[in-house]
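Structures for review follow.
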Structure 1
Amino acid sequence: MSPDAADTLGIDGRWFDPLWRITVELSPLEQALLDTWPVRRLGAISHAGAASLTTTQTYSRLEHSLGVLALVAHFAPEDQLARASALLHDVGHLPFSHTLEGIDGLDHHELGHTRVRAMGELLAQHGIDADDVNAVDDGCLASPLTSGSGGMKLDHLDSFLRSGQAHGRTRGLPSELLEHLRLRDGTVDTDPRTGAELVRLAVAEARAQRSPADVIPVAVLRHLVTTALTGKDPELSIEELTGMTDDELLAALRRCPSTAEEAEAFRRHPLSWRLLADHDETEDGPSRAARVEHRITRTYLDPPSVDGELLHSPEAEDLRRGLPLVFVLRRQ
């Protein structure tokens, strides 16, 4: 039976995941982690990144992390390291998640490792080594969270189903899939029909990330942050940026003299930016100055397996071959 409220606080020592319909009896460590700022901060970081500003995909990194915890608790309930790693695997994310990844060399895995090490004393009190958590995140330590075959992991399973539900792509309740899923060396393994459905959702997610509703906010936000970080007198520091939440970053961009006007315009009128067709190079003057380029260099399309054999998807291969993609935007 579901609780009256699916809280993210660990009240009554339980977490009920509304997507997977799994009730997790939280360990003392998991309850303690849910009261730390690195984990609580994830509640103010959008899983979909800047696309949360322009689509219905508005849930947080904390909801996703708790979803991964629910899956680990379902498939490997006694693996305390994997359970802790599920809660901590995204603590290094920048505001708006992957949107700002790579700016000035920023890498959420490296940032996450630093934050996990800073939580080493708390982890050690409960018998968990911070270096082991980071090794799981790197895929260097066998775990229910790491795929030995290079196939779909629990992390991505939750992402594809949570996103699919938010966008209306799912064809049934995600919780109904659980009886058809198992783990083989950390890879999501299933039957042919369910495997095809998981591939369909992964492909749909990759296509969504190439749509104007995703590309425009991501490109504009990266442009605004880069502008605030650079120039003669930078108005935003890397140190400030890495610790911010989504709302704090948006407020900072609206305060910075170099970005205030554009940030406010984007907040009120996102469609004042548009994608240029075929990289139109004929414009010049002020129009050319208002152009922004955005590149997509990777996509998450690792497939599930069926009886241990990874599924092949021509659609997924076509999407991979299309990388890198370059988009050009202009403010109207």
Structure 2
Amino acid sequence: MTPPVSLTRYLIEEQRAGRINADLRLLIEVVARACKSISIAVGKGALGGVLGDAGSGGRASINIQGEAQKKLDVLSNEILLEANAWGGHLAALASEEMDVSLPISDDYPRGNYLLLFDPLDGSSNIDVNVSVGTIFSVLRCPEGVSEPRDEHFLQPGTAQVAAGYCVYGPSTMLVLTVGNGTHAFTLDREIGSFVLTARGMRIPEETREFAVNMSNQRFWEPPMQAYVGDLLAGKDGPRGKDFNMRWVASMVADVHRILTRGGIFSYPLDSKCAAKGGKLRLMYEANPMAFLVEQAGGAASTGRQRMLEVQPTGLHQRVPVFLGSRQEVEAAVRYHREHDARG
């Protein structure tokens, strides 16, 4: 039998092949270690006293996104901040839960990377025991920058050197890319290590599944209305085949299903979020997921532009998202392109 490949061994092999350096390897290992701690907290649930809203005096704590924070949101954020503060691999980090980026303290050595993360994606599902996850993205700190600030994070998704997510479900899985394919590692709780369980994940180019929040349909733009209308028409409609809808309301869980068996995930522009530019965060959610999906042979778009080519204008910028099976993403983009061409 082939011996199992641990995350550490995989990263060392990538380093020896010249695809990553020692600092990036250690940074990913630190993030993975933090995810193990979050997994333990998520797994304890009510037994750990971590369910429910954060805050005091009967009032929920509100984050920079204007969303009520869960206790596990706050705990997960603190775990990731503490784990990455002192290792010497980072220049600064930014979290979806924080207003501004945080430079590494002068008490510790500074490295050459920038880390962005959504500490607990899908946290509205925590109290009902549905899978949630952590998403992260790694960028290089621009050369010559000794005091990194928000603007130094504003790099397009093509500049990412690594991205991944950890899904806390029946098993805890870390899905990672360093630009050499997308690979899945499952946490072996008995030995405390992530073990490679899916090398070179590939998303089928075609699909019969779509993931979207149908309750927002009345707010969608005309091209999205037309696109989903044709999906729902099934084999009797212009697409000529029946589609199934899946929706977890946790981006990590929905994207993990798509990476595993195909599909398209959509969170389009609608009249409720148009003033903000979209629903999902470019830097913390869309870009890292787009990197993972493209490395698995899929595609990712705003509906009008390749996701990884969007030039960020703000740390908490929001965008529409279409990602998954390449042919289906291209179909969604075509509906938008043809609508725009008609004026």
Structure 3
Amino acid sequence: MPKTDISSLFPNELEDFLRELSEKEGVKIEKFRASQIFSWLTKGVSDFSEMKNVPASLREVLERNAYIALPKIKTKLVSKIDGTVKYLFELYDGECIESVFMRYEHGNTVCISSQVGCRMGCTFCASTLGGLKRNLTPSEMTGQIIAAQNDTGEKISNVVMMGIGEPLDNFENTIKFLELVNLKEGLNIGMRHISLSTCGICEKIKELADMGTQITLSVSLHAPDGEKRKKLMPIAKKYSLDELMDACRYYTEKTKRRISFEYSMIKGENDTRECAEKLKNLLSGMLCHVNLIPLNRVKERAYEKSERQTIEEFSSVLERAHITVTVRRKLGSDINASCGQLRREHTKDIKA
């Protein structure tokens, strides 16, 4: 029988698991041991032997029947400019993912991955170059937060699901992760302190809205019309721009939460005055915010980032229409902190 991913269990599921182990192994396991074990997992132990107040006999039973999926640091880069930390984490099966730890005035934020690779195929993104390998489990998502906290020694108060992968393409695991990370007896990170970025899986956006979660939804838009979006994002061939905007309106109406539209500024592709006007008309009247992102250069792609003046002019068109706009502050510029590139280099090294 395969071992159980114990860190992906809710406290009540852990109680059930221990009860099953008690019957299987023919040993008595007290109910309160579940809360002890859950507490150790939240602290980030990597081995059952570290659970000092758990009897050695129970630790041996756990070792035979379960595993702890805490990521291990494979590579760590620290920015000399702003202290941003980029991690390449190795998972239990040898696959690697990326996370980024960032310091802000309002608290520390970690950007986590939701999949090993990505199958969305966005033409300007490094994360999708090798395709999708597999989904991450809930424990592998919480593990990125715990590992970053343990390494930096600093509390993480905000999470953004904007790393490698499409969270809504890993829907069930993503939802369980959100519930686990929100538990008071766990990491206790409030839903309003979590942002989830999607390239636009419309039925899942609506399903997320119906669940009533109070996360911040970020939608990767990157183009003001359907044809340009199809060129940049293959998912636009499955879901039209009208369908996406309908799903976004449904989300804001259901949750009363503002949507953040992510828009990578790509020189000569989507940064013209005409594009700005189209985007203004598309978003007029919506409960939204636009985050303009200076493109992170990917050497396997031919795209270039927009000029600073172009971004400012683009922003002013939206602002005059009373659409809230920000230009993303680029952290960790000296360590190439944009997602997908560190894993890409690691994968190439292995193949070589």
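Things to note:
- Identity of the structure behind 39, 22, 18 (criterion: semi-axes √(5λ) of the Cα gyration tensor in Å, calculated), options 1, 2, 3: 3
- When P(r) over Cα pairs in 5 Å bins from 0, in percent, for residues 197-260 alone is computed for each of 1, 2, 3, the one that comes out at 4, 20, 32, 23, 13, 7, 1 is 3.
Quick note: the coordinates plus some simple rules give every number you see, no bench work behind them. Keep in mind that what you see is a predicted model, and the values were worked out from it rather than measured.
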